[in-house]
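None of the figures in this text is laboratory data; all of them are computed from the coordinates on show. Every value quoted in this text rests on a predicted model; they were computed, and no experiment measured them.
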Structure I
Amino acid sequence: MWCVLRLNVMDFLTVGSILKPQGIRGEVKVDVYLDSAEDFKKIKQVYISGEKYSVLNVRTSNGYAYASLRGVADRNAAELLRGKEIEALREDCPPLPEGRYYIGDLVGCKVVYPSGEEAGEVVSVTPARTDVFTLKTPKGELSFAAADGVISDVDLENKIITVDKKRFKEVSV
C-alpha cells in the first residue's frame, strides 16, 4: 500500500482528515482524530495518499487544526487535498495516557466475556461521546456502545477485550 516507505500499515495511524483550504497561502483545515487538536502540533511529518509532507506550522481553534505543509504553497494546491485522510507514523504520534487506545490497535481484537466465551471480533470503532464498537460474529455484525461498565479489560498484547456480559447485552444491537 505504501509505495513511498514500504512500511507495514500498522506503522501508520490516521490522525485526521482535511476539510478544506484555509486562506490563500496553502493552509488546510484539519478535522483531528486525536484526543485534542493541540496534540496535532506534536506531529512533524504526515502522509497524505502515500506522499510525505513536513508540517511547517499548526495553529488550533474551536477543536480544529490549521496546518501549513511543505509543498502546499497556495489555495489551489490545498484544494487538491480536500477530503483526504492524514496519516502519521505511530512513533511520531503523541503517547496516550493509561486506559486510552488508538482505534487501529483495537481493530482485530477478540471480544470475550469473563468466562472466556467469545462475543466477536472488532472490525471498527466509531468515535463518539460513547464510542461504538462493531463486531463480526458468526451471526453477522453486532454493535455496542462502550458505555460505563461494559468494557472491563483491554489486553492489547493478546488482542483481547473483556466485556461484562450483562452490560454488553444491555447496550448491544
Structure II
Amino acid sequence: MSQRTITLIVAVWALGILSLLGIASVNQIKPFDPSMLLAQAASDPQFDSDFTHALTQAGVAPGTLVHMVSNGDCYCDQLTESHRRELSGELASAGYRLQQLSLAEHPDLSRYLDHYPALAVIDGAGQLRYLGPYAIGYGCFTGKNLVAQIKQAATSAQYYGASINSGVKGCFCAV
C-alpha cells in the first residue's frame, strides 16, 4: 500500500471515530428539568421552606449536602463522584456532611425533581442554599464544574434565598 492510501485510511478511520463520539455525546446530554417541575415549583415564594420540610421529613438534618439519586443504575451518577468528594471535602470545615437520599423512596421530593444526580445544600440554620446538578455539559466531566458556585452559595454570609439551577443540560437520568 502506498503512503497516500494509508494516510487516507487513517483519516477516514479518525473521522468515523470522532463522528461516533459526537453522536454519543449528543444522545447523552439531556435537560436537568425537562418537564419544568423544579422551575415551576421554585417560582412559589414558599418553595425553599417546602423543599427543606420535605428533606426534614426524609431525615435530613441542617448542615447537609444531600446527594439525590434513584434506585436505578445511572452512569451519570458515577461521573459526579469526583464532584461529590471535592465539594464534601471543601465544605467539611464549614460543618457540612454528605448524605445520600433516594428520590424513588421519597415521593415528596420526586414531585420537584424528575432527573438525577442532583444536589441540595441545607445550611446549619436549615435553609436551602442550592438545588441542582453538580456539573453541566457533555458527560458532566467535560463541561462546567459547578463546585465553586455551590461552595459560594453554601458559605455566603448573607442569605437571599436558594440558588435553583434548573435550566441546564448535562448527563442526567430520569427517576
Structure III
Amino acid sequence: MALSKNQTLSESARYCVIDAPFGRLGILTELVDGSLMLSKIDYLSARASLSKPQNELAKEVAKQCKAYFQDPHFQFELPIKPLGTAHQQKVWKRIREIPVGKASTYGEIASAIKSGARAVGTACGANPFPLITPCHRVVSAQGIGGFMKENSPGLYRQIKIWLLKHEGVLSVLD
C-alpha cells in the first residue's frame, strides 16, 4: 500500500494488538521505501492490552489473521518488509513451502538447504512473521520441539500446540 508523499514514517508506523484464539497478536506496520509493509507479528499473552489497527494495512493483516483462525488453509497475501540474513531467508522460504496439515523436522530442512539443524532452529527463532512463515510446522525428530527460542512448556510452546492442532498436524505427532 503506497502512502502519499506528505505522510511521514511516524504517521505510518503503527503497532496494534488483536485477539487470537491462543492469546493476542501484536502487528507492526511501517513505511518502507514509500510503501506500507508488515514488519513484525508478535505472539502475546491474553493479558496484553488490545489496541485497534490504525492504518489500512494493519486492518488487512488483522482481517487475514482472523480468516486463518477460521480456516487453516487460508493463504496470506500481505506486503512484508524484507528482513533477515541470506541463511534466514533460505530457511524461511523453505518453511513457507510446508503445506498446511504437514510438518517437517529441523533436520529435514537443514538437509534440503545444506545447513545444520541448530542453524535452522535459530532462524526459526528469529522469524518476524509467524503464521505467514509458519515455523510452528517445524518440529524435532523426537516430537514437537521448541518454538520461538522456548524449549520448555510456556506461552510459545502452547501457541505452537494450538497452531498444530488447528492445522491437523498434532494428531500425527502424538
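Some notes on this structure:
- Computed 12.0 for mean projected area of the Cα convex hull in nm² - originating structure among I, II, III: II
- helix-only ellipticity at 222 nm (-39500 (n - 2.57) for each DSSP H run of 4 or more, over all residues; to 500) from the coordinates reads -2000; which among I, II, III: I
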